[in-house]
Every structure is written in C-alpha cells, then in structure tokens.
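Participant: Take a look at these structures.
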Structure I
Amino acid sequence: MQSKYLQIAIRAVKVGGKLAMKYFDNPPNVRTKIMKADAGKSPRDGNKSWPEPLSDVDVQIEEKIKKIITKHFPSHNFKGEETKHCITSSNYTWFLDPISSSTNYLHHTPHFAVSLSLTKNRLPILGVVLDPFYNELFYAEKNCSAYLGKQKLKVSSCSNLEQAFGLPLKKIRACFDIYNERHIGSSALNLAWIAAGRLDFFVADRVDLYSQLGPVVLIQEAGGKMTDFAGKNLTTDSKTIIASNGHLHKKILKSL
C-alpha cells in the first residue's frame, strides 16, 4: 500500500508532466539563467556559476508542485531548482527538478523528466520520476520495491564493465574499453533507467540534488547501488555519484 507521501508525490508530478506536455511544442519566454553552486548543485567543471536555459514552464511546474506539497505537508522543507525554498525546522525535505534536462525540452527532444524526492535526515526515502512524453512513471519508497507503473523494477545483470551500457567519466574510459557509452541528457531519466535495467551504470563528478535524489531509492529498491566516489551512501551532502546495477560497482570504484 502506498503511503500518503507517495500518493501526493505521484499526483504532483503528474500535474507537472501535464503542463510540460502542454507547452512542449512551444515553450513560452525562453531565456538563459546563470546557475550558481549551492546546496542543490555542485560546481560544473570547477566553475562556481554557469549558464543554463530556462522557460516559464519550469517555473510554472515548480510553483504548482510546490503548492501541492506544501498544502499537504506544511511542516516539511521544500527545495526546488527554480523558485524560493520553503524552509522549516522539519527533518523532512522535498527536492524538485521541474524539468530534468531543460535543454532537451527546449529543443523538442523527448528525453526529459519531472523528478521529485523526499529525504529524512538528509537520506532519500522516496523518489518519483515521470517521463511525460512517453507517460512512464517510475516510483519507489524505501523498503517497498520500485515500480514502473504496476511493473516491479529490477536492475540489469551485466557484470562486465567493458560490455556495460552507461555514462562513464574520462578516467573510467581510460581504464576500460567501454563500447556502449551513451549521453542522453536527463540525469533523472538516466538514473531511473538503471533501476529499469535499461542502463547499467552512471558516473558524475558533480551532484544535482534536484534531479538525482529522486532515483536513489528507485535504484536501491530495484537491487542496484548508488554511492559517492568513496563508496558512501548518497546523501544531501554528497558531491559525486556512482550509480550501478550493483554488479559493476566495485569495478567502477576501483577505477576511480
């Protein structure tokens, strides 16, 4: 049985996904924003700030989802990528990326997602990732399995890094001949696909808590692993990410 947290989270991301699809062919007021490293985003390529595309759709989705979450859980913290955070003294914090891969979205590329997560004491306990274009809903709660719709998710069985299908860093490519490297944009979907067995691993030397916290529970509940480069469990304090089907994890850690 789904908890109230998960029920409301699913309802919220569906509202966001519907709005994303409404404007997919013609997003309003597209502009560039300057991102800064903060508690949600680690520096990119060593830079403390960098440009990213933005449209009013991102902001509208976040406002709608924030309204739903704060209405049902007014004592919780809420941190979204685009608007002002709602901070309380609660141990619970919601993280939202209204459109994971705004660049794909604004170029009409159908690989983007709405990613929502809930943490307790800085540890992820719930994650929901919605692919609005293909209407695929990935969701999981800690100790309650992971699902795509009604189908239970399970990671892949690949144990050979040379044959693995995923997104490595240059330092991993230097150690292994990886022939199935893919870079497809939305980190939230890339990670959700590991839980679904579509990808085998994902490595990043920077963290985007808004989009990447949601899939943590998905991957763990589907039998995979998600840690930092030191092999420690991912928290809101983490700066690096290794996500895998579990079979590849030690090899990736060793290569780093």
Structure II
Amino acid sequence: MKFFLTLLGLTKKTSANTKLMLNDAFEMQRYLTNKSNNNVMIFDVGAFDGSISLKYAGLFPSSLIYSFEPFPESFYKLVEKTSKYSNILPVNKGVGDFVGFAKFNSNKFSQTNSFLNSHKLADKVWGKNLLDTKNVINVELTTIDSFVKKHNIQKIDILKIDTQGSEYLVLKGAKESFKRGIVKLIYTEIILLPTYENQLDFDELIRLMKSFGFRLFNLYNLSLTKEGELRQVDALFLHQTSSKSSNLSKNYKF
C-alpha cells in the first residue's frame, strides 16, 4: 500500500477519506465517474434484493438505475426495498447473450442462484449444500444490447454484474454497446475456483474484457477458502479510453 500511495504522490498526511476511496470499490466508482452530483446511468445486473441498487442511489442521488433480477422471490424483495426510490427501476428479467427464456437454478442459498448448473466441487469451495439446486424455473431473458436499443439509452456510466458465474454471457450480449463505446465502467464479480459448470477462468475473463476494449483497474473484496486460497473477487474495469487512473493524485480533492 505504501508503494501504491507513493506512486500516486500521496504523503503520510493522506486523509482517511482518500484511503477509503483507494480501498472501497464504490467510492472509487464515484470518483472515476466524476459525476457524484450529476446524472449517472447505472445498470445493476443481478440486483438480488436491491441492496446494491440502494447503495448506488446513495452515492449518486441524481442517477437512474435499472435493476435486473430474474428470480421472483428476490425480485419481490427488490421492489419492496426500493419502492420509495423513483430513480430505481426494477426489471424482472435476467440478462445474458440472447433474448427469450432460459432455465434458472434456484439453490438452497438464494444468493448462489444461477443460470449455470452448480459444479460438483462447489461444496469443497463454499461449504456443504449451499449450491444444492432445489428447483429449476423458466425466466425471461434480455441482453444489454437489446435493452439499450429498446429504451434508446445513450450511455451506461456503470455496468455492475453479479450473475453467479454467467457474467461472461452478460458481456457477450453487450458487444454492440461496447463497440459503440457507451459503457464506461464495469464492476463485476469473478469466481476463481470451481463453483458453476462452464464458468470462465480468471484469465479467460480478463482476455474477454480486453477483447471488448476494457482494462483491469483494480480488485476488491477478496474471498478466501479456509485454506487461504482465493476463490472470488470483485473487479473494476475501465474502458481503454479512460485516463482517470493516471490522474488520481492530480484531480482528486484530498
């Protein structure tokens, strides 16, 4: 950390707020968008019960947040939690690489629900029975590209993705939006150890991001197994045209 702070030109007198910004993924997103008080377009893909959408609403009071959640029980909680926020728009759909309907796995621990089947080694990584599938339902699916076109969306400042192993399918369904350069920042979960069938390895996801014009900015919220092995991490990616990361010490008001 000292080396990183030195590179940024920060001294021992660096404020607590600055250190928080450097280590907190959401504070960093607020800085990188440079629009804490202006209109920000946010896609919360895999919104679950709405907790992250509410966090974004607090960070960006004038934002417009589309919250995508396909699972009925979670969607009900999402609607209930965000009902007082006119800038949070719940969407009862999953997001993937095609428009239509898809099978969705409802697991014992609802936060592990996924379009992907649970891996046979998941118990070893996460604990016994957490990813056991109780039921399989059909849910409606859209893509980022289709939704953007239908609603005439001109920009996405923040694309947050937490879809339990199927994040790469969300990315593949946003190819045209990436090509147009309307997505500025991606904040996504990455699972490194066997959890779901057909999940991408870390290096494969990084290469996919690069192919879409995004570079890895930083990693947050490392999750380890009881043996100390990294099993999951949250990652922040910036569009290649962004120069913000090279100007942190120059532009940020300490």
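Participant: Looking just at Kirkwood radius over Cα pairs in Å, which of the labels I, II belongs to the structure with the highest value?
Facilitator: II
Participant: Let me ask something additional. Using the calculated result 4.2 for distance in nm of label points 7 Å out along Cα→Cβ at positions 27 and 99, pick out the matching structure from I, II.
Facilitator: Structure of origin is II.
Participant: Tell me which of I, II gives 2.1 when you compute distance in nm of label points 7 Å out along Cα→Cβ at positions 75 and 107.
Facilitator: Computing distance in nm of label points 7 Å out along Cα→Cβ at positions 75 and 107 on every structure in I, II gives 2.1 only for II.
Just so you know, all these numbers are worked out from the coordinates, no wet-lab data involved. All of these numbers come straight from a predicted model, not from anything done at the bench. Cβ atoms are built from the backbone, for glycine too; each structure is taken alone.
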